[in-house]
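Have a look at these structures, which come just after this line.
Just so you know, all these numbers are worked out from the coordinates, no wet-lab data involved. All figures in this text were calculated on a predicted structure; none of them were measured in a lab. Cβ atoms are built from the backbone, for glycine too; each structure is taken alone.
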Structure P
Amino acid sequence: MNILFTGASSFTGYWFVTKLAEAGHQVRTTFTRDSAEAYGDDVRGQRVRRVAERSKPLFSCPFGSAPFLEYLKNERVDLLCHHAADVTDYKSPAFDICSAVANNTRGVQEVLKLLSRNSKAALLLTGSVFEGGEGAGSEGLPAFSPYGVSKAATADICAYYCRAAGVPLGKFVIPNPFGPWEDARFTGYLMRAWSNGDVANIRTPAYVRDNIHASLLALAYVAFAEALPATNDGFRRTNPSGYVESQGAFAGRLAQEMRLRTGWECRFECARQTEFDEPRIRINTDPVNGVALGWDEAVAWNKLAQWYTP
């Protein structure tokens, strides 16, 4: 397929583009900045440069912009993967929902009008398990944050205009991915602490979450993307699931795998969690069959260890 992909500078975007390209698809990636060098030398900049080697990049080309629309006018696109989202201060209660939604959906009517010229084209939108109503869990499945609200609103707007344009829509809902090329989050914190010989302190061990290897998630994404243009019902959703367990249990799983591969002690302590600012349980619902996708769990753990080994 000829694929147009937004949001390739992100951790999951990097993995999705890499696996799409490895599967033989022609991937055109769009970036908001004017060059790969403009992303700096941190892990994000490194991802961008690697993505640029695996795809055909379009710089200064945000979703819905004039250059973006011009590309759609002149090129055949079989699948538009809209993975990008406004994440500015996404952890802050002051996150600007309205601005984020406007950026995520700018020009969406014209985008879909142009996409629909190919009668077999489809839109693949990335969602998050932290949106209100997504996945399974506790407390009535509320949105985790203003960012989660913006993602759900973006999905609703895209669904409405896809129906109007007659463009099939797929929603790929992401849980908690981890792996090489990740940003500094829970897994990264544990790995850095252990590589320094420190005892990791887990402050929220009671939360039940859905952690999944990025390599497995990406293969699930490719399989979903390949099936989407053939859909006849107008809408498909998948909620790929990995290790469903408490964060304390996941830390134990990670420690066991890394002791085998690194020789580190991988010590950690779980605090007694008394505050629950987030829902206690939030997970996805569709277990991924890695064997059927040609995925090797041991290899994935090996590569994670290699990524963090000095």
Structure Q
Amino acid sequence: MRRWVLFALLLIVTAPAFAQVQTVRDVSFAVPEGWTYQGTADGGLMLLKQEQNFWIITVHAPQPASGNSNADFKNAWRSVVLPVPDFQNSLPGYDPYSLSNRLLGYPGKYYDANSDSGHMYARLYTLETGKVVVPVLVLAPNRQVLDALNHIVEAVVGSVRVAPLKASPIRNTLTMADLAGDWHTGSTSSKTYYDRYTGAYAGSTQTFYSAGYHINGNGSYTYQLGGMLNSQIIRDQDAGVVELGGEFVTFKGGKHNQRYRFLNLQTAIDGSTVMMVLAGHEDPSKASALQEQWVREPKK
């Protein structure tokens, strides 16, 4: 494995690949379009290079689960991260974080670390199936570079499946037929306030919403939203036409025009379809933190 990753860092890899699904033993996963791919008996490696920046994702063969997810994570770090040059002293001193459901696949853990010299950045995911743990390692020059394409990294991690399940390709194009159906999205947050002088509790506000879109095959749609903004009830509804143009999806309604940047279309582990979008005015390099997840339930 150490030699394998070193080859990638030296860019001794195969030619760029189309979006596809690869399989290593009982594990399958999606390879993003335009990334190079190299497989071995123990896993698969994906690489994208842009000028001086690079992103490497390695999906590894399953490891037995012990029932202790934190211990399984640290064992995976020892076997996957420590052998990489410049990461010999990187073992986390704290318990890893739990994965967000935004990754669409198995539950698990993740943690980040700088290399010993500070010239590389690593993030390890351990995907838990109950019986085995699948390690997925991401390498980049630094956190900022990793975050710039983290929406692609998360799509790869979310695509990983252990047999008898099978991974699906990551879709980077969108048609009106893909949009037809009922979609829901939402968000929640809260703020707590304290007196700056006494430290006493001074109240809190709640912000959350749930939105639903019914999109017809001809592009017409209806929309409803409900929730709270700073603890005040909000409701909204609209109807209009969806337009596709380049990388953007625009909802032209009677009251609002809403434009989103389409990121990708994925299949979640429960069979639902998940579309990742970013508000049209946002910087694509910030998609990691600001992307929205729209879900269409599987057909019954």
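Overview of results
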read-out: Per distance in nm of label points 7 Å out along Cα→Cβ at positions 98 and 250, the highest-valued of structures P, Q; value: Q
read-out: When percent of Cα pairs over 11 Å apart, for residues 34-73 alone is computed for each of P, Q, the largest belongs to; value: Q
read-out: Test item: helix-only ellipticity at 222 nm (-39500 (n - 2.57) for each DSSP H run of 4 or more, over all residues; to 500) calculated as -12500, pick one of P, Q; value: P
read-out: Relative contact order in percent (Cα under 8 Å, 6 or more apart) - structure with the largest value, from P, Q; value: P
read-out: Structure from which 33, 22, 19 was derived, semi-axes √(5λ) of the Cα gyration tensor in Å, options P, Q; value: P
read-out: Among P, Q, which structure scores highest (criterion: distance in nm of label points 7 Å out along Cα→Cβ at positions 82 and 186); value: Q
